[in-house]
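Before anything else, here is the set of structures, which you'll find just below.
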Structure 1
Amino acid sequence: MKITVEIPNMLADELTAKWGNLERKLLELWVIEAYRSGSIGGGKARELLGFSTRLELDAFFKAREVYLHYDIADIEQDQQTIRLSSLGQDQGRFVVPEDFDRPLPEEILAAFEGNEA
């Protein structure tokens, strides 16, 4: 759908000087309000604004003091993602020696700190 808004040229000039591209600014304002009211979700907001990642959307909202919707369903989804993440995928593939946390020899510490002789 295409929506046309008529405003006086003088106002258009002032707003363009302040905001730049008015079509983009109006789209952003509409998306913010639609998101705040729950009419659209983050995925649709990201699509409408042309962002490829959620991080871009998060930064956009943060700069405009728009708080993200984060409810129990989101928490459950995040927990599922964490369970499926790669953490621990190398378990059993190598062994940590018993003396792993033993202090390093002085010559190694000196080299690490740039105090080589």
Structure 2
Amino acid sequence: MGGGPGGWMGRMEPDIVVTDNAQHARYEARLTHRETGESELAGVLAYEDGADGSRTLLHTVVWQEHSGHGLGGRLATHAFADARRRGARIVPVCTFIQAWLERHPDQADIVVSRPR
């Protein structure tokens, strides 16, 4: 990962943990320093749950200083795994998620079109 000399990321490779923050309707990618336990929010994937049990993935944001290290992909992977665990369908409104799906067509079986 890298992050620049002297920066938080430059001290040691952090662990990446993705969780569902249901209170804020988003998945969060946090970088946690292995030695100190210090944690930093590095990106989010916002969603909205439908009455039919589907989950609409609205927007993915990875902070600029953490971009290019696969955090968006980790957020997407977690969102799809979570949907599978819950038996939910995904509505991919976010353009990042749409592009991710093109690279991961094996995940398309739980995708539904956005209702019109």
Output 5.9 (distance in nm of label points 7 Å out along Cα→Cβ at positions 29 and 101, calculated) maps, among 1, 2, to structure 1
For which of 1, 2 does Cα Rg over 2.2 N^0.38 Å, calculated from the coordinates, equal 1.96? 1
Parent structure of the calculated result -16500, given that helix-only ellipticity at 222 nm (-39500 (n - 2.57) for each DSSP H run of 4 or more, over all residues; to 500) is the read-out and 1, 2 the choices: 1
Winner on relative contact order in percent (Cα under 8 Å, 6 or more apart) once structures 1, 2 are ranked, highest first: 2
Which structure, out of 1, 2, was mean count of other Cβ atoms within 10 Å over residues 53-60 calculated from, if the result is 13.8? 1
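Bear in mind that the values in this text are calculations on the coordinates, not laboratory data. Being a predicted model, the structure only gives us computed values, none of them experimental. Cβ atoms are built from the backbone, for glycine too; each structure is taken alone.
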